[in-house]
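What follows is a set of structures for review.
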Structure 1
């Protein structure tokens, strides 16, 4: 079973709660909006320090370290594919970034072309109202929003 761990930052806003989410990079997600966003996260590869994994992956995907906060485990959520993600949350009212500087992955593109190209894991990240996040996040992560 594949597992991952991620960070869900949230903050109060005049319109209610906002969450910090990231648009997945690469050609599959290009041009897609709804269900193409994710909590910054990454695979655990058997590591048992799930918060450590979540913090490391946040830095790799966003390009800056996650803020030093009191993170609490929201829970573990199962995707329809069977993959699970453990989500840690913290209130981060002062967290802002100027730009995403994500790490990259290699992919043969176009398919069967024999050419390898580098794509960012994340191509955008921003604060969004909770209601909007319910439409944007991949379906397996939406239950984490309910626990905020």
Structure 2
């Protein structure tokens, strides 16, 4: 489109929208909003946001949360040093040992595939890729021909 025409249309729309009168709010809206604000201010301290709590209670809750977090961290650290933790980790390791077996099998198969590809050489690999691409192109071409034949008007 023409940029000047777009600017002209934009200016017309802007003027038309600015020329519209303001819509008055419904009469029931203001009392409901004011009531909601008053109800929010009358809530007890424990129902208000944490920032509105008294300073002593904020300090006490912050201290409690920091001490709880520290105790949890120390407890987890001590748990890793416990004798039972070693037994649990060994049990988990035995439970998921099949994942290690599958990973090792896939690793061996991938290594064998790489060795086979290195043995065949680059020319053979390029020839195989070209044959695959040629076969794909033939399938697409034959599919297109079949679709056109099926949908052709007789």
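If mean count of other Cβ atoms within 10 Å over residues 7-14 computes to 10.4, which of 1, 2 did it come from? Only structure 2 yields this read-out. Source structure of the calculated read-out (mean count of other Cβ atoms within 10 Å over residues 71-78, 9.6) within 1, 2: 2.
Computing Rg/Rh (Cα atoms, Kirkwood Rh), for residues 47-118 alone gives 1.08 for which of 1, 2? Corresponding structure: 1.
Looking at structures 1, 2, which one was helix-only ellipticity at 222 nm (-39500 (n - 2.57) for each DSSP H run of 4 or more, over all residues; to 500) calculated from, given that it came out as -27500? Label of the source structure: 2.
Ranked by distance in nm of label points 7 Å out along Cα→Cβ at positions 79 and 95, structures 1, 2 are led by 1, which has the greatest value.
Out of 1, 2, which one gives 8.1 for mean count of other Cβ atoms within 10 Å over residues 23-30 as computed from the coordinates? Source structure: 2. Which structure, out of 1, 2, was mean count of other Cβ atoms within 10 Å over residues 39-46 derived from, given a value of 18.2? Matching structure: 1. Highest-scoring entry among 1, 2, by volume of the Cα convex hull per residue in Å³, is 2.
No lab work stands behind these numbers, since they all come straight from the coordinates. In this text, all values refer to a predicted model and were calculated from it rather than measured experimentally. Cβ atoms are built from the backbone, for glycine too; each structure is taken alone.
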